[in-house]
Structures are given as C-alpha cells and as structure tokens.
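Presented below are the structures under discussion, each in the form of structure tokens.
Where a number appears in this text, it was derived from the coordinates with a stated rule and is not lab data. Please read all numbers here as calculations on a predicted model, not as lab measurements. Cβ atoms are built from the backbone, for glycine too; each structure is taken alone.
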Structure P
C-alpha cells in the first residue's frame, strides 16, 4: 500500500510540474524565435542598460543541482538562476560563469561536456572550458574564473542577488563563495546587485516581442468582446462565458496566459473571484467583468472588458455604476497620458490615484499598472505607489518600447446587489518617444447588454 501511494504521488508530480513550469519564461516559445529574441536583447539592449546602471561587468554563476548524470531519471530542467534562459545558459550541468562587459566582451566558462550546447547559442565570443571530474571537482573552474576577472579588471561587478525580486536573486551562497575564492577580496569588494539590470533586460521589448504581445492583445480583446455580446440574460452563466472564450482561444491556436482553471477570470454581479467561474446565471442589473490574456508563442497580454446588463426599461447603467465607470475611465486616461520615457512608475500611479481620490472613492489596493510579456505580471517598472512589496521598481523609469497593462479599479459596496461591485479597467499600451500608444482600441463607453 505504501509503495502504491508513493508511485501515485510520483506520477501526479510528473504530470503536474511540467504544466506549472510551462507558465514561465520561454517555455512556450519555439527555439528559433527564442534565439532571435534573446540575441536582439543582448545585442541592442544590454550595453545601454549596463551603462545606465554603472555596471562594468555582469556575471551569472550557475550550476544544475543534479550534476551527477547517474542521478538523472527524467530530462534535466532545473536551474538555480532564472536568468540563464536569457543568456543561453540553459544547457549547463556543472559550475559555469557567463560574463558580459560594457565594452562588449562575452565570455562563457563551462565544463567540457557543456561546450556544445553553449557554443550552439551563438551568444559568446569567447568560450573557456575546464575538466570537471570526481577527482578534481571544479578546481579548473575556479582558476579560469579568477584569471578571467583579473584580466578584465572591472570597476564594478553586477551579480544576481536581490532582496525584493526573486528572478534577480539567482546567485546562491555557495556560488558566491566559489567566486570569492577565485577572485580574492579585491574583486569581491567590487560586487553590486544586478537587480535593475536583470529587471530591465527581462522587461524591455524588441520588435519580435512587441508583435507577439500586440497580437495577443488584439485577439484577447476581440474574443472577449464577442463573448460579452453573446450573453443572454436569464440563460448565460459565468461558466458559459468562460467556456466560450476558451473555445475561441483554442480554435485560434492559443493557450491560457495563466492557470487553466481560471483564465479568463469571469465575474458576474458582486465582485468575487471564482476559480473556476461559478454557474451563476447572468441576470438583468448585473455587472460583468472579464480578465483575459492568451499565450502567443510564449508571450501574452492582460486585458479587462466590462459590460452592464440593462434592466427592463433601462437605457443606461444606474448612477452608481455609471459614476464608477466614468471615474475609472478618467483614471485610466490620466495614467496613460502620463506615460512616456523617463517617467517613473510612481508618477503614473499618482496621476490615476488622484482621480479616484477626487471622486470620493477609497484607493485601490494594487498598482495602477504592470509590465507583461513572458509572464502576465512581468518584471520592469511597476506603475505603483512606494509600497515595500514593490521594492525599488516604482522609482525606476520607463523606456521606449516598454509595454504595460494599465489597470486602476474602483470597488463600492451596493446594498441593492448585496455585495461589492467592482469596475476594473485594463488597457495595453506601448511606450513611444512622445507618449503611450494603445495596442487595441481603448474602451470609452460601458458596453450595454439588452
């Protein structure tokens, strides 16, 4: 019985873990497109980012936790540093160093059995190898790393650690100890956090990414609008809306942008996130809010659409809902109007939040906006207030070709509806030189369902 239970758990993990991991990074992007995207990022964006944050040398140290091939039962796919997929380090098994300098050096130090996969990325201009065996361990790695760093002689060395951003916190204590041993106290004292570099490299978009995210946004908005137009009061349920959107999504060859059981999220009536959507039947007087985002080659958007179901004799939403909608629309427009290169996230958030406050509503408990792309909530400048959870990201500046989901919200208790009503806008915009450009036609009026 105990063995049977063990194998049941084991099989369950084998089936579940890949589906969970598939929501992150380049998992859904074909290899050829992934290589083009990361090559353009490293060629066009990395050095300007390093110069912006005064980092002479950026080094990623990583190793696979399961470096003994006799221990590998399934395909290895575990890495200690999330950034490796952006720099071509996904194939290494033993201690490795990936080094970039603001002068254009690109050096990889890898074990002999990792040479082929590293070389095939086409990223590195210099490849240094060492022999990793049970007799000598990684001594060769330590020697090469020390010699390389002394030759480069950088003034500042960015390494992947961060208090606030887990994706930028891939450096382990053990690998840092190996680094200190290799380079000595002189260079160890030059180490700074590469947090902002990693956040910026991950977030800033190249044209291939922009096209994919725009495609996702257009399709998400169209399919969601169509699903709302098909609603029949007294017949359609929240689950029907969910199923309709998912069917259309699959017909067009896309996948859900977050957990399958609640993408899209569908709220009917009072605000309460249901996972999955409830069987609640849409009634006249209900407010419907849908949040959708679909994967297109591993990249996604984040769109919200709103509709009000008219009661008999109504030609417009009641004053409570109309005021909420109008205020949320003005807040969204104020945020979008503030967006441009060089503006900080907290400045954009303040513009939207001031509109909500002036209208007499309670402030919403989330950021006004966030980046999206490989993840539905990506890395990058957060359009939010100076809250601890956001670390330094709200004080970071926006850059041309950044893409944001702008989403102020208003929640009000309604005695008539017996709970909280919530209007939650979410529009996708791209940062251009003179300001923000909507990726889809923006909502300007509340959709009415008769």
Structure Q
C-alpha cells in the first residue's frame, strides 16, 4: 500500500513537472519570430582558435567580419524589416552607418607623446561605444587608448549564441600585446565595464601566472561582473531543451526589435551562461592566488558600483574581490539610493545595510567611498570616505545632485554622462539618429515589444563628472 501511494505521488510530481515545462515552452514559443539577425552565423568572427597572432591580424579579421555582415544581413534584409528603427536597415534612424564613426568596431585613439596606454573592455551585448566617452576623456589627458570590440559583438545578436568567454579573453591578450608594442615601457591600464570588468580581472590573474604577458599597472572596473545571480546557471537548460526539441526560440532569453545602434536588444541564453562560467572561473582563480600568496601582486583596482544592480551582484564585488585583496591601494566607489526620493518606505530591505556589513567583515585593506545624499532633505550629494583604521570622514559635497524622478542608478548607467549623444538626458554632439533617453512611450501595457522596464531603466549617470575625476586621479593623468 505504501509503495502504491509513493508511486502515485511520484507520478503526480512528474506530471506536474511535465505540465509546467509544457506551459513554459508554449509561452517562450509564443514570443516574436526570430529574424535574419538571430539566425545567420558569421563564421569570420575571431575565436581563440583563429590563426591570428597579433592585433593587426585581429583588425583584418574584423574587417572581413563586417564585410560578411553586409553581404549576409544588410544586403539580404527582407522588405518587411526595412523599417525606420531597425539598425540593420541601411539609412534607418538607428543605422550605425549614419554616424561619422561606427562605434561598433574596435577604435584606437593615439597621441604624439603618450603617458600611458589604456585598454577599454565593454560589456556583454554591448559595443565599444559604451566606454567611448571615458576613452575620449583619457586620450585628452595624454593616454593612448584602444577600445576593443570583443568577439561576438557589434554585428548581430546571433554572435552571442556560439560565443565562448575564452574567445574574448584571447582578444584581450592580443590587444594588451599591441599596446605594449606601441608604448614600450609606458604604464598600461585596463578599464572594464560589466563583463569587460571580469575579463580585466581575469587578465590580471593571467599575468600573475605568466610574467611574459604585458602587465596592467592599474585596473578600473565599472559595474563589474564579479558575480551574477545563480539563476544564470540554470537558464542554460532552456537552450539545451530547445536544441533537443528543435525549438530555436528557446536559445534566447529575450527577442526584441534591434532599435539600439550600439547594443543588442535580443539576448542569447548562451551569453548569460558564458558570463556565469567566467565569474565562477575567476572566483576559483582568485581563491587559488590568495592561497598561494600571488594575490599580493594584483594591480591596484578602482571600482564604481551602484548599490542596486539587477544584472550583476554588488555584494560579490566585496566578497569575491575586495575583501580578498592584500594591499591597501584599492578603492571602491558605491552610489547609494536617492534618499530624497522617499523610496526608503517602499524597500523590503535596505541594500546599503548589507554592503556596509560586508565592508565591515572584510580585511579593510581598501578605501570605501559612498556617494549619497548630503541629508535626506536634499537632492545634493556628497561622498563619505571610509579608510582603514580611521573613522568615516564627513561628507564632502560634490556640487552634484539627483535629478527629479530618479531613485537610483542602474547597471547600465554608470559610464554614460548626461550629455551622451545616444543615452544622455541632455544629449549634445553629433547623433544623426534616435536619442534613446528621449523616448517616452505612454499607453496600455503589452502593446509594444519593448518592455516598459527597459524604457524606464536609467541609461545615464548624473554623477559622471565625479567618475571622470576619480579615474583621472587614480591613473595619475
């Protein structure tokens, strides 16, 4: 009798699981149809296995890649997709070809007498555009700058389906060797944004193990992917199920119109899986370097991070990196919530409390700077600094303030000033197309394909002048 009951219970559970799986599959299959840019495979993309041995070879391969993009996508675009906001329709408002320079491609900003070399690494699904402004600022201060287009990026979203994090890491090594060849003994720096941040950390760990690699004297991280939500480890099963059943849509986390000139709107499951694998690998390597004593030679790091981040783990920046670093030259800047916005009463927990606890638990061998309201009654912000074995300083006014209607920064906001031509709220400079932060769509939910949460997400940083100043000072430019 007991066995029969257990079997009945087992069948009920299995039936429930199968039913739930079918409901999820049906829901995912009801999303918009895949387009040409989701299906075409560009085999001219660089991989770690490519017969490319230097940076010039990388650029030559990139040239072939974009020629292939033109032939296989732009020149074959169906008439139904030739619409004003499709980045793959030549002449559309979001066609990157309208810009004076296509910032989807690797760029190099030279200077006659460089004082340092800087490698810029963008995030997953992004393009070199995301660190364009910081690159221009650093170049103006005397740095020779390379904005690297990471493999799988800047072309079509399908580039994320087969991407491996090892491909991106191999491209980083080529770019660092290029900077060393160009600059000789001048100091080299890596600036990494989001996934570019984890690649920067990974390269620094590589250099601890292989002294033949050009050394990065300092590292700057912006919203770095040191840890990601555990759900990323499970989502890969969706793609595997899709391959098993022959359902192509299951390979995608989101399927959206490609309305952004310099960032994919659609996101492949594999992309999130590669970030997860990269962060796990980095955590294991940091632990090994700490155990062996090599971590004491890790280069000084300056990090900018929002206290709330829906893409990466803010806590992991402390637990996975800063609380393990050995020397005291490291700094982290955390942007608090806007305490003037009255959001405190709507929070389930205050994220700053957990961050403050993680900082207190750590080795304190770094400086912690909190950008927060001067007081809850003011939108003006100051910076409170916490140094090792010192009480917190009084808030130093920054002459900056929270804009009306903004309650926090976001993962994607930090590297963009408010006058950014594409993302800024007061865009200046040449932009021959759509200014994305000016788009405000009001009406009933579910009418347009672009999620409301994406439109509402802050895309620019009201405190970018502070980021600029801190980076310049940290790098000694």
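Data table
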quantity: Comparison of P, Q by FRET efficiency 1/(1 + (r/R0)^6) of positions 140 and 308 (r between Cβ atoms, R0 = 30 Å, to 0.05) - largest value held by; calculated: Q
quantity: With mean count of other Cβ atoms within 10 Å over residues 108-115 derived as 21.4, matching label from P, Q; calculated: P
quantity: Mean count of other Cβ atoms within 10 Å over residues 92-99 from the coordinates reads 24.0; which among P, Q; calculated: P
quantity: Value 34, 30, 26, calculated as semi-axes √(5λ) of the Cα gyration tensor in Å, assigned to which of P, Q; calculated: Q
